[in-house]
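Read through the structures below before going on.
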Structure P
Amino acid sequence: RRLEMEIATALGCFVGFAFGGLVFVAYKLGLLYQLFHKTETQSPRHGGESVAEVLRAHGVKFVFTLVGGHISPILVACEKLGIRIVDTRHEATAVFAADAVARLSGTVGVAAVTAGPGLTNTVTAVKNAQMAESPLLLLGGAAATLLQGRGALQDIDQMSLFKPLCKFCASVRSVKDIAITVRKALAIAQSGTPGPVFIEFPIDTLYPFHLVSKEFGVKNPPKGIMGKVVTWYLHNHLKNLFAGAWETRDVSPLPVHIPQATDNQVQKCIELVSRAKKPVILLGSQATLPPTPADDIRAALESLGIPCFLGGMSRGMLGRNSPLHIRQNRRDALKEADLVLLAGTVCDFRLSYGRVLNRRSRIIAVNRDKTQLLKNSDMFWKPTVAIQGDAGSFLLRLSKGLKGHTCPEDWPQSLKAGDVTKEKANRGKADEKTDRHLNPLSVLHRVDELMADDSIIVADGGDFVGSAAYIMRPRGPLRWLDPGAFGTLGVGGGFALGAKLKHPLSITTPVIALVGNDACWSQIAREQVPILGSNVACGLAFTDYHIVADGYGGKGTLIGREDEDKLDGIIKEAQKETRQGRATLLNVLIGKTNFREGSISV
């Protein structure tokens, strides 16, 4: 037993000396660090100011948010620097609005939300932005650096949650690191394939030193050496947290990397296109990304003279009535085509995983993302030329190389003739009477005819929006917003908010909401009822959405079959209301048609 006691005493002494040595070393290192990085303990400045300075230097005009104590310094500092803070009623809406700004402006959209549930509420919207390839910066609050993992309010492992969703994730650990972290995140969001990035800010990196110091203080420290060690540790951690916080730092944008096709790849494609008799271009959202202006891409497409199918953000790229824009019969056109150019278009479910492509066709695929570029190429299709690069820049170089060469006129003319025939048939369906209420196709045609040329269409929903995609025609580029590949419902409010703010002269944010009210999840019921024999969970009520609009301070109007002859006047009145700064909602009761019969939702 005496031997055991002697061994225990020896080990205790060793541990004590080792611990004391470590404390001494840590103390000296802390002093050395603070010697080179001054800590201004009396400064009223806070970390939110560093965030705001970087955002302003990058041209950020809006920050969308739902306020929370963790992020208040960011919001206050942004407002002081002239960045507009736009408050929403749900964190997902804040991210959807930031996403819309990113898509329409070509810059990074920014949303700031509080810790814990504030961030978890954004997950769907962030994933939607990831799949839509939108450059988005999500700023999130977090528990204090020393309290993470200790049961603090709204403390969860946020980094693990967002790493699968974002191109870049970072947790700020000192105030001096804020500027470079935000600059880096903004550059990554726009480089390569654009996408969302996430930065979490522990609350003690955002508030002033004196407030953080007050919270860090130990009111009843343990007695003896342990109390002194704890007090010293907290004091040293605080000094390191703010060391060098207000030293002058560069806040200008970092370089953005955009992959480009090589000269050899472009030349090979020029040769392929020059020999094609029936070429087709499928334009995706990537073609609208910076650095190439949309008007330049439109000019390039018109110079090439190749018939185009437009999807995603590229809808409207060729205007309302271009002879090159083919809207109908895409599957048939792809069967005939001898060359297909996938300019930012992906062979996922929207192209039946590549099965709609003719195996005898020459296929040129251009995409910034290698995975998307070659998706399903090992099963259903093979690219003749696969280019990991920017689609918009590629189209300009292709057009320049083919200057003087034109596509055989009979090919686009034949596709356009088929287009006209199909749209006449669709118009005929719009004239049919439904069993009850209004024909949704007729409503959509009327809205399309009366829509102002500078309108931005936000598509949110199932069957009604699926029909709108066939009928409504954006008047120009960047005037159509839909969720993208993720197929998220609920984007409407946020997208409309962001789109209206990007619209010229938008002091207020009035929009027109057109609700196709069929009291059913029709897109699901169309297959569920005939296949499984039940309408369970698909049937709804004809809800009074117009009354809800009135309650929110807008103008709501109920439109039924008895109002059919007055529909034009109602739409014009809604346009007048929005010009006067009042949001309107048209609750249109619609019936059933067989227009999209056979389409599936999975």
Structure Q
Amino acid sequence: MAFTQENAPWWTRAVVYQVYPRSFQDSDGDGVGDLRGVLQRVDHLAELGVDVVWFSPLYRSPQDDNGYDISDYEDVDPLFGTLADLDEVIAALHARGIKVVMDLVVNHTSDEHAWFVGSRSSKDDPRRDWYWWRPARHGMEPGAPGAEPTNWASFFSGPAWEYDEATGEYYLHLFSRKQPDLNWENPQVRQAVYAMMRWWLDRGVDGFRMDVINAISKVVREDGSLPDGLTHDGRLGDGSPYYLSGPRIHEFVAEMRREVFAGREGAFLTVGETPGVTLEDAQLFTEPERGEVDMVFQFEHVGLDHGPGGKFDPRRLRLTDLKASFGRWQSGLAESGWNSLYWDNHDQPRIVSRWGDDGAYRRESATMLATVLHLHRGTPYVYQGEELGMTNAHFTSFDQYRDIETLNYLAEARAYRTDDELLAAFAAMSRDNARTPVQWDASPHAGFTTGEPWLPVNPNHVEINAAAQHADPRSVFHHYRRLIALRHDEPVVAIGDFTMLLPDDEHVYAFTRALDDVELLVLGNFTSDERLALVDPVWTDAPVVIGNYDDDRVVEVPVRLRPWEALVLRRTR
């Protein structure tokens, strides 16, 4: 079902802002962001014009994976404040017309959650089957190397199984060993999750971003065992074919929608994070009539610069690869389903450093990248600091890093990679690049905290900060404001048809959006040199809707684009 102006949901016109709480704003000087800090910055979000704020996990947690290891789904971690503080934040955002989406992490819990504490206490505990417990591989000594029930590798290095001496069995953890996977085959698990979700909706939240939601259904053989994954060079196996978009995934997600949202009034948002999802599966997840989720996060485009060795083996992006990927998803979800649009989040490096120029052309490349993304068909997501053109951290020593994925990889990879290689890889791709504190002003620690920040502040906060950009109409911040307003005001931006142009051009990104008699041409120069865009002569003299250079220009075809220039032109068909 293609959306029209009459039936398009509110979120086709919306822009979502992600807050990573520990790095957003600290109110009490302990160096970690918190909810009272968010209250200090709600006017920044209102001025930006976003419609939704998505909070990365605020729940009670041992913080092994910065809150994605949850020990109590119905409480706020004291690190961030209290439930009363969260209620106040929700009320403050709602008062400004901004909805609130919570991060839903239900593929796994913390090993300190009461559910798992019970589960590991005894094979006879009522919650034993709430998690994936399995004996050692047949004929092998429990706890011995290679005796794990499958050869699956964890996302955070090492095996995906942890041996537990108390009961002599292994539990599955696709991520940290302190993040045991929930067993969604057990209906009691599902009902406990749905009850928790309803509790949050009753508290006033407006939806959920569902962390790795397509991992909740695993392939289980008739005898209860799980299959081995493919191996390379004798290393651990890739189990993803057996736990990503598994056999019951659509059943589980549709059941969740029915059990949690049925009978409720309100404008809710559900988005599923779905690593490895195919376009065909995304169509099933997001087709409105199926009643699963409103949109998915897919990872195809942010894997295009990964080399043979994965994310810490980065290679240069080919623009034609990006066009092919985005173009395929735009056309694939044109008639059925919906796209999420993003460059940055808490797991990705800063886009201006990744695919832009964070030096001489930082403002131009940041605003060009924003323009190209936001003019696609889908719901854009802005990650905190992206609206300021914040850059990668440019750390120079291993002791500056805090991210568990980075540190686990370091411990493993030092056996076969040099320290210089690893420092270069982390400087480009570590998740900590996105997690440095938001740069609010030029004062010490960027106005983020009066204490010692949990992660070093980027020294370039003296030049790149919100206070300076609020006062500068040419800033990255104000360009984002204009892009967000354009999506609100122009139906063609929200739901217009998408047509890719110049698919073989390695320097210029070009496409059109069309609705009724209105057509927009979007151009982006992905280089530090002037480039020509060889588009149809009908665009000669077309008025500029938005651009990232200041001067008024008369457009001639071919369009001469300056370094990192973005242009959006309009014509009546």
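With respect to mean projected area of the Cα convex hull in nm², the largest value across structures P, Q is given by P. Quick check on the output: -13000 is helix-only ellipticity at 222 nm (-39500 (n - 2.57) for each DSSP H run of 4 or more, over all residues; to 500), derived from one of P, Q. Which one produced it? Clearly, the read-out refers to P. Looking at FRET efficiency 1/(1 + (r/R0)^6) of positions 65 and 305 (r between Cβ atoms, R0 = 30 Å, to 0.05) for structures P, Q, the greatest value goes to Q.
Bear in mind that the values in this text are calculations on the coordinates, not laboratory data. This is a predicted model, so every value here is computed, not measured. Cβ atoms are built from the backbone, for glycine too; each structure is taken alone.
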